[in-house]
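The structures considered in this document are given below.
Just so it is clear, none of the values below were taken in a lab; they were calculated from the coordinates. A quick note: this is a predicted structure, and the numbers were derived from the prediction, not measured. Cβ atoms are built from the backbone, for glycine too; each structure is taken alone.
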Structure I
Amino acid sequence: MSVVSPSIDPATWRPPTLFGTRARRTAFWLAVAAYIVWSLSDLNIDGARVLAGFPRALNMFERMIPPSFERWEILVNGMVESIQMAIASSLLGAVLALPIGIAAAVNLAPRPIYLLARGFIVVGRTFHEIIIAIFFVKLFGFGPVAGLLTLAFASAIFLGKMLAEDIENMKPGPVEAVRATGATFPQVVAYAVAPQVMVKTLGVFIYRLDANLRHSTVVGIVGAGGIGQTLSASFSRYDYDFASAILLSIAALVALGEWFSDWARRRLR
């Protein structure tokens, strides 16, 4: 039973704040305000230029309405290409993630292999998909090949990291029991590791598939294929009504992917 100190009035007591004292809290917010002022002044933001952009934005939105679906063949081809890129890259990334995830698990891999795999994951996670897409576009040229490789690489890094963490958090008992029978390393993975991480890994894979549907529309802006490349070309030609149709189609695709992801994860529970 807790005892309340008689010197504390329950009616006026307040829980302790994050900063400890009111002076520290005031100093913190003053520092935040000073930093914001310094950042805005250092960025050389031109207020007149910002205000001049609003009429141009209004004009652009007026030209986007109503959306034009007259060239629906180009739109459908771009959407199908994005879906193909998302599915193929997710499957390829899942295959590549298996050895990466196993090698990056400290309770399975030898120390040198573990450090090498973890270093590869850290380096791979350093770069955004757009930067990776620019790199592959330079290597393989414009088109869906660069987009497929970009999303597959990003998927392998992401899924490999998630798989490694799931393996490290699994129960060690089944692994020790299978090892005690004299099983080989592949048998340990198949009969002790896989049953414990399979459901979580499938859930993460479905999430990554949903993410790749969205990313496939973005990497195309730098020339890596898909509907994003069509969108970039329409904006370059000031074809705003067709760009509006593409944006609506992308929103529908992302919503469909979100619905499928939620449905699939519910089935796995």
Structure II
Amino acid sequence: MKLTLEQFRAWENKSITLLGMSGVGKTHLATTLRRYNWFHYSGDYRIGTHYLNEDILDLIKLQAMKVPFLRGLLRKDWIYIRNNIKVDDLGPILCFVGKLGNPELGGVPLKEFKHRQALYREAEIAAMRDVPSFIQKSQAIYGYQHFINDVGGSLCDIESPEVIELLDRHSLILYIQASDQRQEELLVERAVEDPKPLYFRPAFLDQQLAIYLRENGLDYAAEMDPDAFTRWVFPRLFRSRIPRYEAITEPLGYSVSSQEVEQVRDDQDFIELLERAITRDGQTG
């Protein structure tokens, strides 16, 4: 959604989609704005609590049933398992998606990993299709004036033009860029220390997996250390997504730096940030 500065200022119920890699500040910004009459819609929270909830619980139950003591309790319905995902803690989704590699080291076999990747992609598409209805709910039911759509870092990789068109029609797309090379390095370090669920385009995964196996003298993904592969592939994933974010943003949205986002302390700061982004775009357009 492209707007003039005047149109933006006259927009009574603003809806913003935050685009960018995990770690650039999307969730922190959205959480801050919740205190200022903005409804925070987390795509990953919707995925974990709705579209993948049953799959996550089935995986946990499958593991629990391998323990005789728990198996008896579950079969008699004496205990139940609950998904306790939080907006700022995506642990259940992370455990479900898993890391590709040697099962003996906590990895997920290639066939199963690709199956879970496909489920995650469909769940992300479904969660984004829900955005228009949640914009309406946020106002009609919950009484929020504005709406912030905190999407996963993989939105640019799900290869669904229909979803991008839907978000553009119902919201203003704001891409948060890493400020500089050091910021990019910090994002990579943070991703390793505090991992988020990673989605890979199938073609990208096949290409990078082949390179990794060749470089490390391995024949199969089942031989890989899952943590080592994740550390190796994340910088490549990061770099591959930059042009894909830009391909969405250039015709449809606006860009700001993660450094600018770090300066946002309240609703007014955010509005001023958006106005600067719109003004910059108008000057370069």
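Using mean projected area of the Cα convex hull in nm², for residues 165-260 alone as the calculated read-out, with 8.2 as its value, let me know the right label among I, II. Going label by label, the one that fits is I. Could you figure out which one of I, II the value 287 for volume of the Cα convex hull per residue in Å³ was computed from? Computed on structure I.
Work out distance in nm of label points 7 Å out along Cα→Cβ at positions 141 and 213 for each of structures I, II, then name the structure with the largest result.
Max of distance in nm of label points 7 Å out along Cα→Cβ at positions 141 and 213: II.
Using helix-only ellipticity at 222 nm (-39500 (n - 2.57) for each DSSP H run of 4 or more, over all residues; to 500) as the calculated read-out, with -17500 as its value, let me know the right label among I, II. The structure behind it is II. Can you spot which of I, II the value 4.0 was calculated from, given it is distance in nm of label points 7 Å out along Cα→Cβ at positions 29 and 157? Matching structure: I.
If you line up I, II by mean count of other Cβ atoms within 10 Å over residues 45-52, the top spot, with the largest value, goes to II. Can you say which of I, II returns 26 when relative contact order in percent (Cα under 8 Å, 6 or more apart) is computed? Only structure I yields this read-out.
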